[in-house]
Structure 1
Amino acid sequence: MAGEDAPTELGTVADELYGLPPARFTAVRNTHAQAARKAGDRPLADRITALRRPTAAAWAANLLARERQDEIGPFLQLGEALRQAHRALDGEQLRLLSRRQRELVQALSRQAGRLAADAGHPLSEQAVQEVEQTLHAALADPDAGAAFAEGRLTKPLSATVDITGRPTTGPVSDLPRRPPKKKPAEAAEDEQRARREAQRQRRREEAGRAGQQAREAEQEARAREGDAEAAQEDLDAADRHRDEAQRRLAALREQVTDAEEALRAARDDQARARRRHRDADRAARDARRQAGQAAAHAEQLTRGLEDGS
């Protein structure tokens, strides 16, 4: 919203606000100001906050200008004709145009009253009179007429003097003005230019998005290539670890085979030693028994010798 776009944003907000019934004006204005403040555009927020709620007569005049645009143009042209007649001192033309002025002012003020009543806000007699004053001022002063046609008045207008061909109402608004309406041919040409520019802008935006997508795709591809290289390094390291593990496993299996063979040999030795132990133990018992028998026999012979002597 900031910068060069601020007047446009202010004009857009003003268009919305001055088309609302006065009772809704303040709440909607504060909502827009808060949104501008949150967006970081404090100057725009302050300018929105400064927008004044329209009086009943100003609101009715705005409603008339918005709802009866096809009648406002001819009405304001009458003001220019009146100023020209006054400058030319054309009395007959002034009388005719003045009568037309009174008729149009009365007709348009009645329309403003009906529009306000249809919108649920009937006008007081004083407000109707202020609408008439606004219409007279719009005829007297081109700037006042332009402000009235824009439909963004905050208070009724009043002409300080009769029509003289010079501005008589003073400043009427500090809001950004809309550009003047153009002839159909100019408007059509502008519309074509705007369409062409919009197409070029879309193409620029599409090209920009495509370029951005291409850059992002290139970055993604490089990132994926980096991931692939890192994954290849991890794979190579895993292959080395596997080969080393296989070598260690083979060495361990060889050690297990040797250990199993050693175990079998030890078991064979154990079995042979057990058999030798059993045989030796049996032989020792037999020898001990024979030794006992021999000792008993020797003792018996010895006693027999002693008895025979």
Structure 2
Amino acid sequence: MFAGPVHIPDVVLRSELLVAGWSPDEIRRMVTRGDLRRLGRGTYTTAGPAPADRRVEHVLRVRAVVRRLDPTAVVSHASAAAVHGLPCWGLPLDRVVVTRARVSGARRSAELLVRAAPLPDHDVTSVMLPGDAGTLRVTAPARTVVDVARTYGFEQAVVVADAALARPRRDVPPLVTPDELVAAVADAGGRPGAAAARRVATFADGRSGSPGESRSRVAMDAAGLAVPVLQYEIRDAVGVHVATVDFAWPERRTVGEFDGKIKYGRLLRPGEEPGDAVYREKLREDAIRAEGWTVVRWRWQEIRPFTPVLARLRPRLG
């Protein structure tokens, strides 16, 4: 039941609205006015227009679908990655994915994919939802990374694994430690995709600063480039810090920088325009070049195919 006669939670089922006293005609009018937005069959949200970040929309759908399931269902795979706030580049978010601790019983519908697999207690956690929306039972972060790596492509899984291993700030621990990831891979044992999960865990690096940087690492590896140093600190002749760069090949005095709109958004200071951040980045690059380094930049659109970037990097790297 709702907290009051006119209060509607941000995610609500049609059946709950009917029980609380709203008529079918009222529900239709609320949808027409935009007070409610359909999330799926018999589910609505009061959160307004669909957000640009598809993860946010998917989490709303997760919350709606899980309301109709019994408590044994645990949000997993791509859906768990979205709930944990991990980047979901290339992951399918058309269905909510849950896992039940059974040996059989997997099924698929237009909105839901149910998987059956072992689910020990240490592989399940609870994530607090905003406001008074309660919690969601979700696979633990390390199990989520392994499930993603077992199920989806290598590039998509590396994006998730890198982000899970990253430290948001120096005083904040990563979502997953390397030891936890190794243990989760071992727990996967002989399950389908275990070898793919081991490959992802070996390749993953928490120093990768964005999905674009993670995808760039995959492209470099596929092209056979020398492995770069990530988040390399460039210093001048007397040891003063000049810049920290995305990729570096110190023996070749070459820097690689991935340019993404999100990156420039992070560089913005209070009261600044985007052009201010771009100009400051130009001054930073000038300082790097002044120390005798070559800077090669690329954008999101150049990651696939990576051929134009390789044409700029290979003459420097040999």
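Every read-out reported here was derived from the displayed coordinates using simple, explicitly stated rules and does not represent laboratory data. Computed from a predicted model, the values in this text were never measured in an experiment. Cβ atoms are built from the backbone, for glycine too; each structure is taken alone.
Please compute relative contact order in percent (Cα under 8 Å, 6 or more apart) for structures 1, 2 and give me the label with the greatest value.
1
Among the shown structures 1, 2, from which was the value -28500 of helix-only ellipticity at 222 nm (-39500 (n - 2.57) for each DSSP H run of 4 or more, over all residues; to 500) calculated?
Label of the originating structure: 1.
Where is Rg/Rh (Cα atoms, Kirkwood Rh) largest, in which of 1, 2?
Numbers: 1: 1.94; 2: 1.04.
Max of Rg/Rh (Cα atoms, Kirkwood Rh): 1.
Once FRET efficiency 1/(1 + (r/R0)^6) of positions 23 and 127 (r between Cβ atoms, R0 = 25 Å, to 0.05) is calculated for all of 1, 2, which comes out largest?
Ranking 1, 2 on FRET efficiency 1/(1 + (r/R0)^6) of positions 23 and 127 (r between Cβ atoms, R0 = 25 Å, to 0.05), first place is 1.
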